[in-house]
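For reference, the structures are reproduced in the following blocks.
Every number in this text was worked out from the coordinates using simple rules, so none of it is lab data. This is a predicted model, so every value here is computed, not measured. Cβ atoms are built from the backbone, for glycine too; each structure is taken alone.
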Structure P
Amino acid sequence: MIKVNNVSMKFNLGIEKNFSLKQFFIDTLSLKRKKNKKSKSEFWALSDVSFEVEKGEVIGFVGSNGAGKSTLLKVIAGVMKPTKGNVEICGNICPMIELGAGFDMDLTARENIFLNGAVLGYSKDFIEQKFDEIVSFSELQDFLDVPVRNFSSGMVARLAFSIATIVDPEILIVDEILSVGDIAFQQKSETKMRSMIGGGTTVLFVSHSLNQIKSLCDRVVWLDHGKIKKIGPSKEICEEYEKTMLNN
């Protein structure tokens, strides 16, 4: 279903910059300094990451902030192209990584349902058929004609989640989505995701909630500084990860 083959991802942080013409010439004439500056500005978010996901499997990802979890999901979703390696995908993907990223904040919620649906590849006829269902799930009936710029972040996430999950994709990529909105909507979102999992959807799931990871996932990939530290059964890996974090 998914094969991640030796994926590495490099970012240029641009930590040091030339602030003057004088500094520019000094740096140009100093090859050693240029090399040092280049090494300081390069950051490898992922290094030689490889694993496979079977159809219908639910895989969790754990790791401290900056471990590379979100970057890896973006590479798998096709949002980012890896510096090295490749990803093989068999099936259509629904990435829920940055909810609301496809919204126009100046448009109303009603208009954004059609806009975001088009971004996700849904036809206008399909959105019209599912419109009431989307609105009902989001619980934003009273705010349909309000510009999204006036929404709270939780309201934006609720609307985006409702649009994205209107169909059951073959592969679902979820990054911290079940922690948005109020407690009632979090539970509603988790129930929806469990329904999708029960229907055979393959899920890649990032969450800082180890209880959610243990509850939902079959296996867990533990990332540390962009590298895979360990892969194994969810309960076993989560307990080892938690123990390591508490001892640091």
Structure Q
Amino acid sequence: MEKNNMIEVKNVSMRFNLGVEKNFSLKQFFVDFFSFKKKKKKKEEFWALKNLNFDVKSGEVVGFVGSNGAGKSTLLKIVAGVMKPTKGTVNSYGNICPMIELGAGFDPDLTARENIYLNGAVMGYSEELLNRKFQEIVDFSELHDFLDVPVKNFSSGMVARLAFSVATIVEPEILIVDEILSVGDIAFQAKSEEKMLSMIRGGTTVLYVSHSIESIKKLCDRVVWIEHGEVQMIGKTETVIEKYLEFMGVK
């Protein structure tokens, strides 16, 4: 570990086999077996990330930009420990709060109240902490009138508000954020952004993916630009954003 590094991404590559789901069909297995589709299978290998290398310093806010499908979300899932890279390693030196797919850990048949405890337990929070922070979670989510309603009856915005409120009851050393500031209504977006800014001011290290160039400019110290799974540029926010916008043809 180099001094002050919180995250070290070394030679990380990620491969997916796009034909895996198809082969769960017994019929398709025999079709593939007897027609010897080896060449086609080779083409179905997709490298989402290719030999990525970068470090993130303690307290740094690093943004990630790139076209849809560039590999940004895959990278964040690997850093969060949700996925294991095909090649390379990721070292992190602090507790991580991944806000990647808000509400993914909820049980739709349980109420909001029950899901606060379920999701909190999944994130490693003790029952004592959740009891102590329960009212704070409810107040931040503004879902006071819906605590005993099953989450399956919630809008996507309500689910995101509840999940964000649970995820941020403690200030992690590393925060991983994937587009979550674009959920909910305008007022909640502003409140979520202010909550994240308070974490940043408190020294939290942040990895941030967003298609909002303005929020990247506002929040990030550095930017990593990824296209087709490869790093195109790493550097100061304004410099990288300028090159990225030129590439996208919107400057």
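If you work out distance in nm of label points 7 Å out along Cα→Cβ at positions 131 and 171 for P, Q, which one comes out largest? Present the calculation step by step, with values, prior to reporting the outcome.
On the way: P: 3.3; Q: 2.6.
With respect to distance in nm of label points 7 Å out along Cα→Cβ at positions 131 and 171, the highest-scoring structure among P, Q is P.
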Label whose coordinates, when Rg and Dmax of the Cα atoms in Å is calculated, return 20.9, 65 (choices P, Q): P
